[in-house]
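What follows is a set of structures for review.
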Structure P
Amino acid sequence: MYIEKVNSPADLKNMPVDEFEGLSVELRQTLLKKLSEHGGHIGPNLGMVEATIALHYVFNSPVDKMVFDISHQSYVHKMLTGRKEAFIYPEKYDEVSGYSEPSESEHDFFVIGHTSTSVSLATGLAKARDLKGDHENIIAIIGDGSLSGGEAYEGLNNAAVLDSNIIIIVNDNQMSIAENHGGLYKNLQELRETEGKAECNFFKAMGLDYMYVAQGNDVKALIEAFSKVKDIDHPVVVHINTVKGKGFRPAEENKEKFHAGGPFDLVTGKSKFDASRVENYGDLTAEYLLAKMKQDKTVVAITAGTPTVFGFTADKRMLAGKQFVDVGIAEEHAVAMASAIANNGGKPVFGVLGTFIQRAYDQLSQDLCINNNPALLLVFWSSISSMNDVTHLGVFDIPFMCNIPNLVYLAPTTKEEYFAMLEWGIKQTSHPVAIRVPFNGVVSTGEKVEEDFGLLNRYKVAKKGSQVAVLGLGTFYQLGEKVVEALKAEAGIDATLINPRYITGTDAEVLDELKKDHTCVITLEDGVLDGGFGEKIARYYGPSDMKVLNFGMEKKFVDRFSVDELLKESHLTVPQIVEDVLKIID
């Protein structure tokens, strides 16, 4: 066993280089065992095994500082820096984050989970080093997919004029989450085909020195390359050609599927969770849009590197043809492009995860909403119950999107309502529209829903009662139904139930009507409370005698939490809500 010998990078430096091949095999076996049982990022980590060994052999971490872009490929780095037990023992699997985490180790410098940031962060570390008169190496590790993000270009542009040590490792595995898109990748291909000798060289054009390593999974070749650039006195790019999913045949053959995922069978690679039988909004949306594209050639689906979030698997992307656009991991560009497509008579639909749309706040405000162009955004996985890594929380979209002028942000509660809103969002030409796609499964009532949402901010009173009114927004509408039932059963209160539908406005007529025979209004929203939907309702009732209770999540960063525990902490269980309501009306 080689892995037993390594508890820190210092142990690695004491090993003969000839043992690194065996160490690579053991690291992959350990990774695959955990990933097959626990899930996580598969392909990115399997492809970085040799490079990570070579980095820690050549450089002196944590004096020399390594910044992993996205950091979803840092599992081997963690194993080599004292955290291997979290990858070996099942009872310790959750003791480390899936991303870099300074609270875990002195070898991690930032909490990172979004893409294209490593070069910018590394330039900051290098600048501070130079100001202090220190001399450590600063290393940024960035994948070819991450190069499509605007911040990567900005970082490279600034790194080129730093005039001191900064080493940028470009891990080129010819993949993003799905395939790469954009003109840059033609040049990367040319560089690979000429082993770095092509006259046209993007990195040199940026003013950076350049080195190419054809065998990016050969630890000896990597050690040789990294040794040449160690302590260099100017910015340099080391371009390494690697295999995503290296060492696990299913991952090598199906790189998109094995970018990340849940538990799988180690022999066949088959997922241990059969999602094919579970109806989901991603697949339903892709099927709907493909049908719409056949009817209308101006409909175009847009993704920023995450096509399957709204169901566009490789076969569906092929069916869509030119009516599907993957802009790479570039949410800012996606929003601006969608705005301009709408401006010129097209019907763009941008599907994006809630955690990633926050990367494009300025474009939402400036390029889209000030211009009031009728683009449609579908915001997926925005919920307390979605991803629970601190870098991927889906709970901040309501406050930042519901307060942008001109934007109509809708919150459907059922399958029927979602598709009615989707139909209207594509047809209408008056507003930029976003739909917060439900995250509590596909709830179908069979109820026919009107497809015109043009009369803005009109809430739907689903059940008329008195004394207490429950406004259940989007995903939390079904929670509202349970609260109404519990109030009736436990206190004899015949509460009103309201489906607000619109996150971005208040319905004065409905809210004023409640004043006649209600003393308490409660709001339920699946996100942080500060600046959110509930506060709009509380502000509306401010000058009146109406009591308002807002239920949602406290404004804070949480990491690797239990959903049930967080809901309980936020008083978002039916018994807690009922108890709080009864206290305030008593």
Structure Q
Amino acid sequence: MMRDIWLVPALPLAGAVLLGLLGGKIPARLAAVIGASSVGLAAALAIRIALLWFAAPPPGDAFLLPLWTWITLPKFSAVVGLLIDPVSLVLILVISVIGFFIHLFSAEYMEGENGYARYFAYLNLFVASMLLLVLANDLLVMFVGWEGVGVCSYLLVGFWFEEENNGEAAQKSFIVTRVADIAMLIGILILALRFGTLDISTVLHGAVSAWPPGSFWPAVVAGLLLVGGLGKSAQVPLQTWLPDAMAGPTPVSALIHAATMVTAGVYLVVRLHVLFLLAPAVLHGIALGAALTVLLAACAGLVQSDIKRVLAYSTMGQIGYMFLGLGVGAWGAAMFHLASHAIFKALLFLSSGAVSMRLHHEQNIFAMGGLRTKLPLAFAAFLVGALCLAAVPVVGCGFFSKEFLLGAVWAQNPLLWGVGILGAFLTGVYIFRAVFTVFFGASVDVSGAYGVRVILPLTVLALAALGFGWLQTPDFLGGANIFSNVLAPALGGAATDASWPVALIGMAAPLAGIGLAYALHQNGFWRRQGAASPGLFVRFLQGGMGFDALYRAIFVKPFLWTVRVLKDDPVDQVFQLLQRAAVGLHKRLREEQNGKLRRYAGWMMAGSLATILAVVFS
């Protein structure tokens, strides 16, 4: 059965090809069936493989399926193969299962839209690329999947390309992540030159043998690879594309910009953690950058009016927590929060999409209100997701994963733990600002009804969000280590629990944030905030603390100025000048051919004389 792993990425890829070729010639319902069923079959196969794995793990807790030799050179080779180990096993389950429910939701959400089949073709291609990324045994093959998800992100963010802002958002996401990917590619090329292969296992063993910890080359390579991860995962300073990427359809945000693609950077560091351990300075930088991202995202989330931008900044902050765990070497805790976040963030995006479906696709939270009674399913689903995001004690998976992660951070760096606690407090404030504004207060009118394609994903994801966290619990709740035991063969054992006072502070912080959000809701502060014109500081926070303005000043404007200067291409002008000179000389010589023999004879004598003088005086 393990040898069938190639079908997991192949099934969505086949769906994408089929929809790409036949999309305009088949009914919309059939396009949705092809798109959702191909991912559903991949999910079923991934679950089957996982069950077999848990029943009888393969020798060495890893299974490699070589497919074919891609490149063979005298000093380099690359083999296309798929590697299943505990890390990739968790990821293919997350991608395929959550991907299936998002496809199912999309079938109803996108109904009636132009390009319906094209949408599912893009979505399937994304799932296939993401699965290739996490299953690749070779960094070059991984990079193919890495670039594949980047292209699909561009296509899906700009799906409604008729609107200029959507096209600009797609370009921004593509350009920012491509700039980061260039650094990653340079790091991959250095590894290829040094070790003659990009097979991940061989490279990691070679790096440990060849490079002492803290030496120059592992720091350079890890730093370059990290830049690629920061770009894909929207971390400071390459986070500016993610809020604008909300221009795409809401299910796209749920799949690409919450549950899967933006966690690719986390996966990259976890997969190559042996290399990053050789570069402690890079790990320290990861932790500091993550702390900054957590605070920036939380502050920006406090002032957003678009519900999807609130969730976008929450995504940025939660991935910041994952990188915070990576920075202190808590690989398993980061992976647990990755899986947990994928569930509850997909739930939040889909439930926000369910709300906007009934409000003519309105996304301004201040144009909503009182929806808890009119949209009870969407309210329940969003509330479960919000409780998980805020890490409310015991309620949902977000509490368990964040408790696990912050406990590991406390053991290594109490100062960074304090930043995480502050971020948890602010997260409770901004997400329940959205809950109270959207679902409480004066009611607004709604229209339409949900079908099973919306009801089923929201219900299943809500139940998963409530139950998943019990796979890894602190000692005072039973001390289950199921998730960490699964990852232990690849990443080592679980982190120890934090002390009771530390744990209590961690539990109190989000509750205090929710209490503050409720108090401000009760006195009408949030509504007044939405009705007032934003001041300078609020606009500064809404814009992500000025990063966009800074990058426009440093990069965009100088680039556009250079384009204007070079629009006529000075290099071409040099050759055009030579061309004009040759044409002008030709015209002048042509005028001399006038049939006047005396003039011909005069020129011949002048030429002869010049030749004689040149010979005499040379």
- Query: Ranked by mean count of other Cβ atoms within 10 Å over residues 230-237, which of P, Q sits at the highest value?
  - Reply: Q
- Message: Comparing P, Q, where is volume of the Cα convex hull per residue in Å³, for residues 158-373 alone highest?
- Response: P
- Message: Given a value of -23000 for helix-only ellipticity at 222 nm (-39500 (n - 2.57) for each DSSP H run of 4 or more, over all residues; to 500), calculated from one of P, Q, which structure does it belong to?
- Response: Q
- Across P, Q, Cα Rg over 2.2 N^0.38 Å, for residues 182-301 alone reaches its greatest value in structure P
- Query: Of structures P, Q, which gives 47, 27, 22 when semi-axes √(5λ) of the Cα gyration tensor in Å is computed from the coordinates?
  - Reply: P
- Query: If mean count of other Cβ atoms within 10 Å over residues 102-109 is computed to be 25.2, which of P, Q is the source?
  - Reply: Q
- Message: Matching task: 3.2 is the computed value of distance in nm of label points 7 Å out along Cα→Cβ at positions 86 and 534. Pick the structure from P, Q.
- Response: P
- Please state which of the structures P, Q yields 26.4 when mean count of other Cβ atoms within 10 Å over residues 142-149 is computed from it. P
- Message: So if we calculate distance in nm of label points 7 Å out along Cα→Cβ at positions 334 and 438 for every structure here (P, Q), which label has the highest result?
- Response: Q
- Query: When distance in nm of label points 7 Å out along Cα→Cβ at positions 78 and 94 is calculated, the result is 1.4; to which of the structures P, Q does this value belong?
  - Reply: P
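Here, each number is a calculation from the coordinates, and none is a lab measurement. Because the structure is a prediction, the values reported are computed rather than measured. Cβ atoms are built from the backbone, for glycine too; each structure is taken alone.
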